[in-house]
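All of the numbers you see were taken from the coordinates with simple rules; none came from a lab. Keep in mind it's a predicted model, so treat the numbers as computed, not measured. Cβ atoms are built from the backbone, for glycine too; each structure is taken alone.
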Structure P
Amino acid sequence: MLPGMAVKPRVAIVGAGNLGSVLALALLRAGYAIEAVVARSRGESRTRAHGLAKQVGARAVTDLSTVCAALIWFCVPDSEIARSARSLAGKVGWRGRVALHSSGALTSDELVVLRRRGAAVASVHPLMTFVRGSRPSLAGVPFALEGDAAAVRVARRLVRDLGGRAYPIAKKEKAAYHAWGTFASPLFTALLATSERVAGLARVTRKAARQRMIPILLQTLANYAAFGAAGAFSGPLVRGDVDTVTRHLRALRGTPAARKVYLGLARAALHYLPVKNKNSLKRILDSSRD
């Protein structure tokens, strides 16, 4: 902790979107006082800020001039972090304060303007998905921490209080780390959307496909958690069933985007997973135009 900083410092949240809302509520439950929710002066951002502030017993403000919070957490889109930091830099004194942002791809240097004014800064990214209408628990969620030693110490304590698990990450690793997270959730969601489209070829509606896929998806995740990727792998590729893969590719000719996804994932399976008849399957995949 910084000298003079309370064990659980008062917090100001910059941005009242999906992430900011989840963090503010989780921090409140963990015993942190939310002093303010900072938002733009007009529009939907200000409306959301007022709503969130009411939920957590805070004030909705447009700058930090009247805010005493020792911890400022930026929960804005990546492209706005540096701009938001610059716009708030001259509003208060920063020496003795901690400033955090939660970008998975960007480093703590996005807050360099605040570091130069005396703040300790860090990036604190939860490996979790945040969408409107959902309030995921942060218990057990891994948080990647990087930045100034003093800010990382504060962040590590904060993550522990949230029930999460903190671990360090180097600046140069952040882009790859975020790509990994993108595979784990957004691109996985894109795969599910593609699966719904393929279901349409079998005259199954997207709504019905979503409902019917849930059992196999849950079991696949359970298998992956228990046995790892290789142990959870099933289907025609692991059996080396060239005829079935050929039939799949023929059926997918009418949906070129889905066919490209199938080919890409099947080729990945050849590289990373146990597959029989690998050479024969590779020839089939290579002879199929993307």
Structure Q
Amino acid sequence: MTQIDPLAGGTTQVVLITGASSGIGKETALLFAGRHARLSLGSRSEAALELVADECRRAGATDVVVMSVDIAEAVQVQKLFDATLARFGHVDVVAQCAALTAFGRFGDLPIEVFDTVVRTNLIGAANVARSALAHFQERGRGHLVLLGSLLGQAAMPYQSAYVVSKFGVHGMVRALRQEQSHLPGVKVHGVYPGPVDTPMSGNAGNYFGHTAQVPPTAVGPVTVAAAIVRATTRARSTERHVGWLNRPMVVAYRLIPSIFDNFAGRLTRALVFTRQATGITEGNISKSTAGPPAHR
């Protein structure tokens, strides 16, 4: 039975998701598939996307298209949107879930690694937002969800490129909300998870000297995906933290900065890294690296 959604004007929702090959992006696709949405899935790894597409069809997706895309390249992002519009005619929801990270002290990160993380996480999110809002403004409605992070509101050491990029994403969400306020049908949402149990840590570039691990405070990716889906049901733009640690950390970061900074390094070393020494690894930062990128 076809599920009717009023946002789509009497048809099933059309949902475009970047970073859909694993982690939060994949779980978001599966949740929308369960709502019988028509899906357009983007990621750098088309082979991984095909597997996700098969899962989505089994989960109830009405139709699924996939395309290999590096969101850091605006032309590639627009090609994904153009292909989606050619197939479905419109887009109701866009969820930007792709992200990269690299561990290490700022001075130890190669310039190209730092730049790639920022370019993917921040410039890539801007590319997705630009294409989405151009369509939504023309159509008069739509939901844009940008996946930020707790580390976009409370800086921690040894992931400086990721922190810089996610602080930028948080600022972009607020600026876009302000700019779109004259269009009540166009919603911009920020979803800010704390640690999440995804392949991101294991696939990250590592210049710190110790193996990264998923912190014990991490939530599952489906929890974050559910927050993304819920955001698209709201009548206004929203921002939402996901994770019990988020709000206490943000409060401490803002109200007692000197104490927070004194403990940040020790806390990160204890929760994010094991005692196991490891050599330098580029992880999935390079486009030529085999395997899917570590989408959040």
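Here relative contact order in percent (Cα under 8 Å, 6 or more apart) was derived from just one of the structures P, Q, and that gives 21; the source is Q. For the read-out Kirkwood radius over Cα pairs in Å, a value of 21.6 was computed from one structure; give its label from P, Q. The correct label is P. Work out which structure the value 63, 30, 30 belongs to, where Cα extents along the principal axes in Å, for residues 81-208 alone was derived from one of P, Q. For Cα extents along the principal axes in Å, for residues 81-208 alone, the value 63, 30, 30 is produced by structure P.
Given that helix-only ellipticity at 222 nm (-39500 (n - 2.57) for each DSSP H run of 4 or more, over all residues; to 500), derived from a single structure, equals -13500, which label among P, Q identifies that structure? Please report the intermediate quantities before stating the final value.
Numbers: P: -16000; Q: -13500.
Going through each structure in turn, the value belongs to Q.
From which structure (P, Q) was mean count of other Cβ atoms within 10 Å over residues 169-176 calculated, if the value obtained is 13.4? Traced to structure P. Of structures P, Q, the largest value of distance in nm of label points 7 Å out along Cα→Cβ at positions 57 and 265 belongs to Q.
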